[in-house]
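The structures come next, written out as structure tokens.
Just so it is clear, none of the values below were taken in a lab; they were calculated from the coordinates. Treat the numbers as computed from the prediction; the structure is a model and nothing was measured. Cβ atoms are built from the backbone, for glycine too; each structure is taken alone.
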Structure I
């Protein structure tokens, strides 16, 4: 998002607001995805104890980030429905993608606010990967969250979310082809 800020920031405050919302959503999404690697054992909250207490990093921050991202996707859906210029270029895939994203985040947030059991839960993702949760969340919301996330992952290569994978390679290829680093500096 920082790399492409020139494409989003125009002289109008509305464009800057959209860029700021988009940037915040991307940072929040990265932090949420990074947070999902902790129960798998990729990182430990104790590594970041110098930033904030472990309870804040594992309970409070994900709670607020989840609602921020859910609100952002909901606003994008409302914008897509209300704004005639955006609606005119929107197809089924745009609405489907937003519906899946909203479902993933709504179910994830509902797991945090629904009653849960104070017993650890181990989820086998594959034979070699297990997710260790400190508490057992609502089984219904966990199933909805997991199913919607799997549908999202399967749909990703065929959707506009493919930019998550393709953008870094596009920027790298452009830089190599033109012999420039970002910012116009010669390599």
Structure II
């Protein structure tokens, strides 16, 4: 028992150190060979902050495959507000999440946005939420947890027929998220 507790503590410390190290160790690609071009460096522009309401209990389907336990979390509404997008999250989607045996949540959301000027936009996010087992257990228990203790990152893709937002059909976004007791909040950035 003491050995298991020690191992769990070391694993949590190792995971926290890995998360912290990954955030403070910037890497740059090598320069292009003489006479060659290097790929451009990515740039990020802040798009909007999403507050995604999760007001109903998840549906737990259990272990549906070797990948883990399937969990469906209804998206019941919310808002988004920022310089590129502003509006309401419709009560029309879900996170079709799989929780892997190591506790990693594999995020797969699909939901509908309605901008303040009436455009409808389909949004899909994919990503991962992971951290030390005790931190993930606190999140699952509905506790408010410091987001520095776990990682929650997503990618965003969009679809719309609205001409004003047609640029979203070619856009890729990334999000840095936090899990709150009844919501997910994330800042979305356009990758340029």
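Ranked by relative contact order in percent (Cα under 8 Å, 6 or more apart), structures I, II are topped by II, which has the highest value. Suppose Kirkwood radius over Cα pairs in Å works out to 18.5; of I, II, which structure was it derived from? Corresponding structure: II. Once distance in nm of label points 7 Å out along Cα→Cβ at positions 109 and 173 is evaluated on every structure in I, II, the highest one turns out to be I.
Identify the structure, out of I, II, from whose coordinates distance in nm of label points 7 Å out along Cα→Cβ at positions 69 and 125 was calculated to give 2.2. Attributed to the structure labelled II. A value of 1.00 for FRET efficiency 1/(1 + (r/R0)^6) of positions 29 and 149 (r between Cβ atoms, R0 = 25 Å, to 0.05), calculated from one of I, II, originates in structure I. So helix-only ellipticity at 222 nm (-39500 (n - 2.57) for each DSSP H run of 4 or more, over all residues; to 500), computed for just one structure, reads -5500; which one of I, II is that? Of the options listed, only II reproduces it.
The greatest value of distance in nm of label points 7 Å out along Cα→Cβ at positions 61 and 85 among structures I, II is that of I.
Matching task: 2.1 is the computed value of distance in nm of label points 7 Å out along Cα→Cβ at positions 45 and 117. Pick the structure from I, II. Only one of I, II returns 2.1 for distance in nm of label points 7 Å out along Cα→Cβ at positions 45 and 117, namely I. If distance in nm of label points 7 Å out along Cα→Cβ at positions 37 and 53 is calculated from each of I, II, which structure is the one that comes out at 4.8? For distance in nm of label points 7 Å out along Cα→Cβ at positions 37 and 53, the value 4.8 is produced by structure II.
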